[in-house]
Structure 1
Amino acid sequence: MKAFIFLLMGFATMEFVAWFTHKYIMHGFLWTLHASHHRHTKGFFEWNDLFFVFFGTIAAILIMLGFETFDYRFWLGCGVSLYGLSYFLFHDIVIHKRFRIFRRPRNRYLRAMVKAHQDHHKSIGREGAVAFGLFIVPKKYLKNKV
């Protein structure tokens, strides 16, 4: 049971870490890396993908530190990894269609997630940008029929 709680804590904490990092770091002093995500690029990879390496390294370190005893660090690292996998599936595949696997979502929550992210991409810089998180969708997107 403790393992599951730490797994959930790792996942849930990452949504808030991702929101903060996105709003204040990616749209702040590391805009030079993140800007590639807000502009059309010809290649498959973007400079923005380096953030995946950063968060993936944190997850790997936590897993390695807790691997011998499967303590809280291991399960937190697994939660961070699960968040990363979920983020990739929803952000890169469902929303941005890096791999054209799914059609437009019919689920109300997923449609709200897509709309919030589309609105986020309407602004280029940090000023005026909305919806910095991914899984916690602002209420206005859930209330509206999107």
Structure 2
Amino acid sequence: MMSENKSTENRLLAALAHASAVAQGIGILVGVLVYISQRDKSRYAAYQGLQAAVYQLVNLIIIIGMWLVWGVFYGLGILALVRLEEMNPGAAPPAIFWIGLISMVFPITYSILVALYGLWGALRTWQGKDFRYLIIGSWLEKSGLWKDDSSA
């Protein structure tokens, strides 16, 4: 992808942009700041920062959606539990309650996987290797949001 000399500073900035996925939400700003500060100085660090910011933004939207779906299931479960308690005190909770309670595993697990993949990107960029997120990296290049004109 890029034949640029990857100095320690560039590798550190790229790694910080990716590692900020651990601070989901706020970490997007780190990627944006790396991109803005490095777009005229280091194409490597700028691309990694942009990629990290887009990756985190997309996943933040997905995680919020997952938590909203969980909230609906959990709310329905609580309503069913309250209704059941009014009609039949001491009865076992209905299945929808357990589905709602247990389904919180999905957004939590997804959040952990997002953070781990970001840390993997941080490790790879700290090592000075090119790193592209599976879909986002090639999408940025194909969409025209990022043009690798370093060979021109």
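Throughout, read-outs are computed from the coordinates displayed, never taken from laboratory work. Here the structure is a predicted model, which is why all the values come from computation and not from measurement. Cβ atoms are built from the backbone, for glycine too; each structure is taken alone.
As an exercise: mean count of other Cβ atoms within 10 Å over residues 56-63, calculated from one structure in 1, 2, equals 18.1. Which structure is it? Computing mean count of other Cβ atoms within 10 Å over residues 56-63 on every structure in 1, 2 gives 18.1 only for 2.
The value 2, 9, 16, 20, 20, 15, 10, 5, 2, 0 for P(r) over Cα pairs in 5 Å bins from 0, in percent was derived from one model only; which of 1, 2 is it? Checking each candidate, the match is 1. Structures 1, 2 were compared on distance in nm of label points 7 Å out along Cα→Cβ at positions 40 and 64, and the highest value belongs to 1. Taking mean count of other Cβ atoms within 10 Å over residues 32-39 as the criterion, the highest value among 1, 2 goes to 2. Computing mean count of other Cβ atoms within 10 Å over residues 48-55 across structures 1, 2 gives 13.9 for structure 1. Could you figure out which one of 1, 2 the value -17000 for helix-only ellipticity at 222 nm (-39500 (n - 2.57) for each DSSP H run of 4 or more, over all residues; to 500) was computed from? Source structure: 1.
Identify which of structures 1, 2 gives the largest calculated value of distance in nm of label points 7 Å out along Cα→Cβ at positions 24 and 88. Comparing 1, 2 by distance in nm of label points 7 Å out along Cα→Cβ at positions 24 and 88, the maximum is at 2.
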